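A.B. asks: Next up, some structures in structure tokens.
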Structure 1
Amino acid sequence: MRLLCIHPENPQARLVKQVVEILKQGGVAILPTDSGYSLCCPLGEKEPLERIRRIRNLEDKHFFTVLCRDLAEAAVYGHINNPAFRFLKAHIPAPLTFILSATKEVPKRLLHPRRKTVGIRIPQSPSMMAILHAFSAPLMSVSVDEFEKTWPLLDPEEIFSKYHKQIDIMVSVGTMTATHTTVIDLINGIPTVIRQGSYSLNG
């Protein structure tokens, strides 16, 4: 139940290491992404996933996003054909969630029950990317977005005050502006906007 203040552009390696140590133990963390603060845990770990569901009071069918370091890692969990690869190379990292057909590496509890798809992100956040690279594996995530009274501003001290008894660690980069990611369906390689968020494909 620690609150670490990390530099948003030049995250301190010693602090990143502390976060990674907790994640490797199956911990639950609140981490900064390019769309606000998110609850995160290791991919495939059932117990921390269920903890996050309880924290956010989420239904079993609520979908989590998989945070990856790069396209090579994303391709382990989602089928990326050539058109999709070219599109992603041109647009990531960005506040973009892309929907792909899931590979067998994706835990069943994260799959869309009918379509067998997965949502993946490669965030445009130096602190988040530093954690992902040090952790050397993807993370599951869901946004901390129920702060209606202060939306779209997210105060890390307010968030920590609410959740500190339910999480293992929180990384603060200061007050953030919460936004929605743009969600793109890339299953067939042709980008289709499912939800328009803060990122525009037209620049």
Structure 2
Amino acid sequence: MDIDPVTLEAETIRLEPLSVDDHLADLQANGSQSIIFRWFGEDISGPEAMRDWVTAAVEDGARGRALPFATVSRETGEAIGSTRFGAIQPAHRSVEIGWTWLTPDYWRTAANTEAKYLMLEHAFEEWDCVRVEFKTDSRNRRSRAAIERLGATQEGIHRQHRHTHQGLRDSVYFSVLDTEWPGVKRRLLEKLDD
């Protein structure tokens, strides 16, 4: 698995390698509402918290522990959110997609579906992964529904999995396997064509 930074492009968004210089100001502006981070591990809506979060994500990328992206609107050129590959396990050909957030103006648009399609396609077709996993707070119904709409299978719930700014969190795990990818890909492409 070559986890070097890469740009992935769809119709309405582009996933660019996350950069403090190129994306921080947009992310601070577009991520300034606490509601975005209600179910996130921490509330990063303040400018300093966002700077720390972006800096840490970029550092994780430099260490090869993650591949973080800025989600950029192709229409405006603004960074409207972020997502990343993490839990990268080349020996097991497995990766997690997560740490995803979008500014509310882009909720329930094609942006998240396009980003997840690009990342799934990259994981299965470029990295030859056998498994891609997702996890979310069990209370985050919007995120759970979005992951299910991708075609991921719920695997289970890790109870009291982690501490967050909202207290203890149960994490719901989902996955897409390489054998499931052709069907998931077809359904996602049909959804994006609608």
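A.B. asks: Comparing mean count of other Cβ atoms within 10 Å over residues 30-37 across structures 1, 2, which is largest?
C.D. replies: Values: 1: 24.8; 2: 17.0.
Across 1, 2, mean count of other Cβ atoms within 10 Å over residues 30-37 peaks for 1.
A.B. asks: Now a separate question. With mean count of other Cβ atoms within 10 Å over residues 78-85 computed per structure, which member of 1, 2 shows the largest figure?
C.D. replies: Numbers: 1: 17.0; 2: 23.9.
Largest calculated value belongs to 2.
A.B. asks: Also, I was wondering about something else. Say we calculate relative contact order in percent (Cα under 8 Å, 6 or more apart) for every structure; which of 1, 2 gives the highest result? List each step's numbers first, then the result.
C.D. replies: Values: 1: 34; 2: 19.
That would be structure 1.
A.B. asks: Matching task: 3.7 is the computed value of distance in nm of label points 7 Å out along Cα→Cβ at positions 14 and 62. Pick the structure from 1, 2.
C.D. replies: On the way: 1: 3.7; 2: 2.4.
Comparing all candidates, it corresponds to 1.
We did not get these values from a lab; they are worked out from the coordinates using the rules stated. Being a predicted model, the structure only gives us computed values, none of them experimental. Cβ atoms are built from the backbone, for glycine too; each structure is taken alone.
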